[in-house]
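Listed next: structures, encoded as C-alpha cells.
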Structure I
C-alpha cells in the first residue's frame, strides 16, 4: 500500500455530510500524484477526556458503529473505512495490519490528535492490538471486543468459517438475515430484525476489498507480544459467539497482564444487540482514574 507523509497531504472536507453522529471527510493519505483517499468519520464530543479511535470488523463501514457512538455523545470518536471498504479508495496493492496502524496514525496527525484510547471489534480487534503494540505511546487504553490473537486462536466451526469466507452477507439482504444467527449467535439467533437492521447500515464496495482484509491477517498473531502490552486492557466477549469462541478472550486475559474480562450473555455482535450494556462497561473502563 502507498503511504505518504502527513506533511503536505491534502484533505477534502465534506462537513455537510454525516453518517449518524459522525461528520465525514475524505483524507488523502498518499501524495498529490499517488493519492490514497480514505473516508474518515469524527464525532466531536465535548472536548473532555481522551479521544476514542475505533477499528471496525471485516467488511464494516463507518455506519455500522454509529449506534455505539450515538450512545456516547460526550466522547470524541474517530473511525475510518479501511482502504477498499465502504467508501475508501481501493489500495493499489495488498497490505498488512502494520499498514492499517500507520494509516490510523496519519489520520490522527491530520486531525491534530495525539494520544487516544482504542477500541477494536473482531477483525478490527486485531488491528487495535497491532496499533497498541506498534504505536504504544499513542495508545492510552485498549478495548478488544469479540476478537482473538490471530492465527493462534481457538477457531470457529468449519461451517461458520465457510460462511465468513465470502462477503455475501454484505451483498444479499435475505442471505444476511438467514445466516446472521449462525455466525453471530446470541440475540441474532432469536431476533431476525437485528440482521435486517445491521444490513441497512452496510455500504458495500467490492469483494476484492473484503479479501484484502483477509490477506492482511493471514499468518498474523499477537500471541508472542501480548504479555508485553503495557496499556490497561478491557476484553469484551459474548458467551455465545460462534465466530470467536469465548475461550479466546479467556486466553488473552491470561496473557495481557493489565487486563480485565467482561462477558455478555450474547453473541459476537453484543455492541449492536446490547449497546447500552456495552457502553456502560466501556465508560466505566475509560473513565477510571
Structure II
C-alpha cells in the first residue's frame, strides 16, 4: 500500500461499523511502531501529529516527512493526520506537506467564531482534497467540553456540521485527554443519539482513559475514529524503563528505544484488532 486518503480509510471503517485507530506520533520510533503494529494486525491506521508535538520539535516538516515516508512504505493503508491544530498557517503547511487530513480546533472560541473559522479552513482544505475534522466544544483535559458533566448536544452538532461542511466531528461524551487510568465514564446513549443526528463520522478523543470494553461499546454505539496517545506513551515509557532497569550500563539509545518501539507495536496490533472486531450492530451491553 502507500499513503492513503483519510477519507477512504474512515469511510470504509464507518461502512463496516468498525473503529479506525488514529495514533499519535511524537518521534520516529512512534511512527515505526504504529506502522509495524498495523501491518501485523492487517488493519489501516492514521498517524497523528499534534500541534503540541510540532511545538516540541520546533517545526512540522522534519517529523512530517519522516512519518510520511513510514506511511508510504507500509504494507497497509496509512493516513497522515494533523491533530488539534489551532493555527490556520499550520494547517496550510500540513496540506502542502501531503497530510491526508487535519483536525482544526477552534473549540475555545464561541460558536459563531468556531463556525466561521472552521468553514474557512474546511473550504481551503477541500480544494486540496484534504479531509477535515472539527470539534464542537473543547475536548476534555483542556478545561472544556469533556470536563465532568459537559456533553455535545446532538441538534447543535448537526447544525454545526451542516454549516461548516466538515468531514468528521469530535464530540464530548465523557472522555478527557491525558488520562493514565481507564475509568472514564462514557455516555453511550448520547453516542448513539449523535450517530443518528450527525451525518459524518464521530471521533472519540481522550480514548486512553477508556477500558477496552468501553471502547468496543463506544464503537458499537456509533464512534468511528478513535484517537489514542497517552496509552501508548505509557507502554513505550514503561518498556524503556524496564530495559534500562535490567541493563543499567547501556548507553546506546537504540537498545532501550528499540525495546520501547517493539512493545508499542505489540500494543498497536492488539488495539487495532479490537477496533476491527467491535462491529456496530454487535451487542452493546
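No lab work stands behind these numbers, since they all come straight from the coordinates. Values in this document were obtained by computation on a predicted structure and should not be read as measured data.
Consider the structures I, II: one of them gives 49, 44, 37 for Cα extents along the principal axes in Å as calculated from the coordinates. Say which. Label of the originating structure: I.
Figure out for me which of the structures I, II the number 44, 31, 27 belongs to, where Cα extents along the principal axes in Å, for residues 114-249 alone was derived from the coordinates. Only one of I, II returns 44, 31, 27 for Cα extents along the principal axes in Å, for residues 114-249 alone, namely I.
Starting from the value -9500: which structure in I, II was helix-only ellipticity at 222 nm (-39500 (n - 2.57) for each DSSP H run of 4 or more, over all residues; to 500) calculated from? All intermediate terms of the calculation are to be shown ahead of the outcome.
Numbers: I: -9500; II: -16000.
Here the read-out was taken from I.
For the structures shown (I, II), relative contact order in percent (Cα under 8 Å, 6 or more apart) is largest in II.
Can you spot which of I, II the value 1.12 was calculated from, given it is Cα Rg over 2.2 N^0.38 Å, for residues 26-129 alone?
Details: I: 1.02; II: 1.12.
The structure behind it is II.
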